[in-house]
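**Q** Just below sit the structures, each encoded as structure tokens.
Read the figures in this text as sums done on the coordinates, not as results from a lab. In this text the structure is predicted, and so the values were computed from the model without any measurement. Cβ atoms are built from the backbone, for glycine too; each structure is taken alone.
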Structure I
Amino acid sequence: MKVLYIHADAMEYEVKKETKLAEDIKGRETTYRMEDVLVVFTSVEKADEKGPDQIAETAAKDIKDVCGKVNTNKVMLYPYAHLSSSLASKEPAIEILRKLELRLKEEGLDVHRSPFGWYKAFNLKCKGHPLSELSRELAAEGGEKEVVSKAVEAEKKTASKWFVIDMDGKLHPLSLENNSVMGFDFSKHKGLRLFSQYEMAKSRVAGKEPPHVELMRRMELVDYEPGSDPGNMRYYPKGRLIKSLLEQHVTTRVKETGGMEVETPIM
């Protein structure tokens, strides 16, 4: 299960249109609003189907813990398919969300679950404090361990030394202290600071899905390819044309400077 937590001053939604996966909402509210609420955007995944009770228990514990940290007892469970490319089927997903809703209520939290499988308009006002945006990848206790490639495992063990060479040719050794890069004056090189920190910390975690992903899907350019590893994309005709034109343009400009093409494996 993948979740995105937003601690909000207010969250309100309006049900618009059903999808082919829509659950029956007869007798339920089509609009709803909560204030000072922890909004839990949730993607139930295929792997969660093997242990619905366990994943609901794991998620409930984590949500309660976050509620304690942000000092709220209100929770809105909001099904959000865009957090994962390996989604559970309709019935198991709804069952897990219902179990999660029940477990949270048993913990004394004020819980509302928005309808599954419906297009909804929503307004969200994030509080903006340090814990107001958090993301999690949750797995049931005793569940399958995430498969990590040998390359990533090797990267964790690799001892690296980092330097910046300035325009005068002077070498500046870098170090990472409290997640800040030290050893060079980055005041005029903010982009280099961010790049150095990203590479030295070896962080590959995204806090939330970039906004351009939804745009590319809506314009039918690019999408995730479930038959391949994460990060390998499926290009639809319009997206493939744009990609090809960009490649041709960049190659032409590079050749003008005397550069030559190389090809490397997918990293």
Structure II
Amino acid sequence: MAARWFNGPLVLVFGFLFAIDSPLSSQDAGRPVPLTPEAVARAVEARDIGRDSRGEMRMRLHDRQGRVRERVLSIASLRGSGETGDRILVRFTYPNDIRGTSFLVWEHPDSDDERFLFLPALGRVRRIAGQEKQESFVGSDLSYEDIGGRDVADYTYVFAAENAVWTAADGSKVPAWALESRAKDAGAEFPRSVSLILKDRFVSVHADIFNRRNERAKTFDVTRLERVDGIWTPLDLVVANERDKTRTELTTTTLRYNLGLKPGDFDRRQLEQGAR
């Protein structure tokens, strides 16, 4: 199953607090054993973020000239189990030139994820090929691969800092790990990233993404983190492209968890529903 470094509404950025007796908090002669870097990555992946969710967001696209375009979208997700991976459905509702555009992700635990895009102007569903995963998602600073996640096993991990600190919007200081991940695939377009993971919540609140020349290409920042239905959720997110000098802001307007969604709510036929 893919790791959700930003499982907030759009990229499903994780949420639930681990209990004190979590098996990841092992004991050695009565003393806590520090988590390894890979254990932290797997803890992020394993977090309870509910069985399903549905919400609405506003997306603001800032170009390098300072011009802003606004979009509205809905997103639904279904947590996978057993042999079935997670399901994610994104549908744009505003403005009219993108209304009905929909994107569906089927994650698979033991094989490549599948991604499908429906464009109302073409009237058909098209599969996003593997080489297209890093392309821009509907003109934003997110890629198609960002919608969903990446497999923990495809990366190696080290701590860039074990005693980092994140400053919340209210000015409070929250202990965190700075976790560096490196892609095992030598051809990865973004082979290295450093994510800030909150120690008390296993939530990623910042990430620096580096290209093959080891230049920082993108940054991800959570600007609003709150509990929704008891689940810690990044509700507002900013993605900045350092090369293109563009920025994408994501603001959650509504979100609910555990609504009873079914696998049938995420089949390919659902892609065309928003255009009808």
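**Q** Using the calculated result -0.40, -0.73, -1.55 for log10 I(q)/I(0) by the Debye sum over Cα atoms at q = 0.09, 0.12, 0.17 Å⁻¹, pick out the matching structure from I, II.
**A** Comparing all candidates, it corresponds to II.
**Q** Say we calculate FRET efficiency 1/(1 + (r/R0)^6) of positions 169 and 233 (r between Cβ atoms, R0 = 35 Å, to 0.05) for every structure; which of I, II gives the highest result?
**A** II
**Q** A further question follows. Here relative contact order in percent (Cα under 8 Å, 6 or more apart) was calculated and came to 24; which of the structures I, II was it taken from?
**A** Computed on structure II.
**Q** Figure out for me which of the structures I, II the number -1000 belongs to, where helix-only ellipticity at 222 nm (-39500 (n - 2.57) for each DSSP H run of 4 or more, over all residues; to 500) was derived from the coordinates.
**A** The read-out comes from structure II.
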